[in-house]
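Next up: the structures, one after another.
Read-outs: derived from the displayed coordinates by stated rules, not from any lab. None of the values given here were measured: they were computed from a predicted structure. Cβ atoms are built from the backbone, for glycine too; each structure is taken alone.
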Structure 1
């Protein structure tokens, strides 16, 4: 049976963490590597001029570039931005910028020119974002000031400012936006901004950062016009029900992006103590679980040091711990080859008679493809299972392929009696045009 080739590029996102790379003119080899591994998008954390803390997410001036990302060639900041985007486009990569409009740096230029754009605290000063756990205050972000996008007395001009910012990015030929803490911004504003962009460039793609959101907020963002949301499958233990419940509730609203690690999480190589099989399994699962997948720079080399939005510098680039570039390449190819891995579709859990073995059956939205994913949840121990593949995949055995990235079977048995290696992930695929009951 031949492979199913997708006609359009899938959404496979490589997160270029700019503090790790320095001036944009030095990014070319990294963008080329992303392309060679099969990525179709690069997502870049904020490049804007930061406030006193130096944090990428504490923006002082949206229309100025952080000097650490500029070289000394004498070319203007805008020209250097355009050059970087052009290099990505020449490689066939789309470019996604981080959009942060729920807060600015507390020393932003806007706090003086437009103080009425900010929320006020109990003492009248600009409100700092806070994190609460019930009635307990966990953290206060002293370098940030919260924007009042909903009730500002000068809301029309505030919203126009965000439109102007997006226009500036569109002139740079940016293809999409990852919208930081999208759930903290009024959905009506997102509708206006998304519509504004798509009227100028219909292919502009909006990704809502929705981690930790209640489903009602995700619904509101999907209705506001977002093209993608991010899911929380990275934290799934393959036991609890919450992950599939969220997936099923979200699927009809907007396709989702999965990831095995992000710039906000521990490096998986650190978390898994360099267990190569476990690292591979978590990445491969993120590839096959959702419509889109994201991977941060350095994952392919088993980096262990968590990116820091303030302290990371190019000198923190690590030596190769585990070279996963070929595995990542082979895994991402599944997105190109099989439509079923480019959808949030129907997923059913399968009982294989062993609680330490996870199995799920994906059915494509047009019901012509099925994929059975089997995972050994144990990271250090072999686990055995026994199943009838044709019964589960609703097809004849000759229609079944083992498309596992590693340890694929030479022949597909009707009765699969198998001992999984630690953290092994198997994928059985069937193009099921003729079902039998």
Structure 2
């Protein structure tokens, strides 16, 4: 299914599971749909399963939005109390469209709680209280953390986890989302590398693929300068970044994050922000941009090196890998509630990039990276890391273990079901007369008490 086809189906108001391989444009389409809804006077609830994912799409965590917090169980009294909470209740009552990104990392229990709170808040027995729900993600990527993992990242989670995924929840079944499986690829431009990634995704990784990766294996001291290193554990990331910064000569500059809003909301923003609360830089530091620039000067994942600091305002000056030199301006990360800012943090959209975790790399596109996959402990972790890189020539491997190229076998089978469901849904909509499709789209906007007609249509034309 193409991006434009998926967008047309979303506009009908159907519940949707938007999926596809890394780099297929899931976030891009969600941004297009959000823009479309806003052009029609409809404000969607934009959420994600993690704070990091939420910052990528300019939203909040689903846990914060729904009020469930970190809980996986709520009593009837607690649910009623949430629904009666004026702030949460009114927010959900006013919502017409709920978007949940990185659905692969949301547990079935949490999704069931969100669904229940929506029903109670909207006083509507329909799934999710009658909201249009858009689940976004790829179940081949990082799954929810299991209770057995809490306190030990090395826990063995390669067991039967059949109840682990959101699609197995009662709320998912009740919502019965139509599958929109994106078939286009916008990240990898290396056919041989794309085939290798597809082999991992299908559990067809073999000796030939291993030989190709073996040729990309290097020793640590052979790692090219200026490329980020991906590790599976924070301790390795912090060690590398601190060691490399300390080796640079000269004075370091410190930049403290500023914030406005309630403390608990600011903490949510800080946890999800890829830029650190205290950013320390020196001339020569390897950095990565942590936010997309509206003018297209850089994107989340763009690499560069600190060239200096503007003498007039102390802002970092960064040379990108293509030779461009940019004076970096502070950026804002904002939490919105019904279109209003409720919390805001301000920091330079940079982080030290000699090393990052695989988890924080999810959603990024990198020209090149050095990876250590020798301590992979989770299904899909190696796949997430490898799929960040655009081509095989940009990949440098320090090592891997036997689990690095494994994906969950249940997901391999389920993915086939998703593809078949997507094809069936697309067939139905492509056979529909265009006039009927337009009427469905207009009816949904009217149901959301938005505006339709020529004004909205003209605004939408700019999207493509």
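Summary table below
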item: Relative contact order in percent (Cα under 8 Å, 6 or more apart) from the coordinates reads 14; which among 1, 2; result: 1
item: For mean count of other Cβ atoms within 10 Å over residues 135-142 computed as 10.4, the structure of 1, 2 it came from; result: 1
item: Highest-scoring label, criterion being distance in nm of label points 7 Å out along Cα→Cβ at positions 39 and 127, among 1, 2; result: 1
item: At a computed -7500 (helix-only ellipticity at 222 nm (-39500 (n - 2.57) for each DSSP H run of 4 or more, over all residues; to 500)), which of 1, 2; result: 1
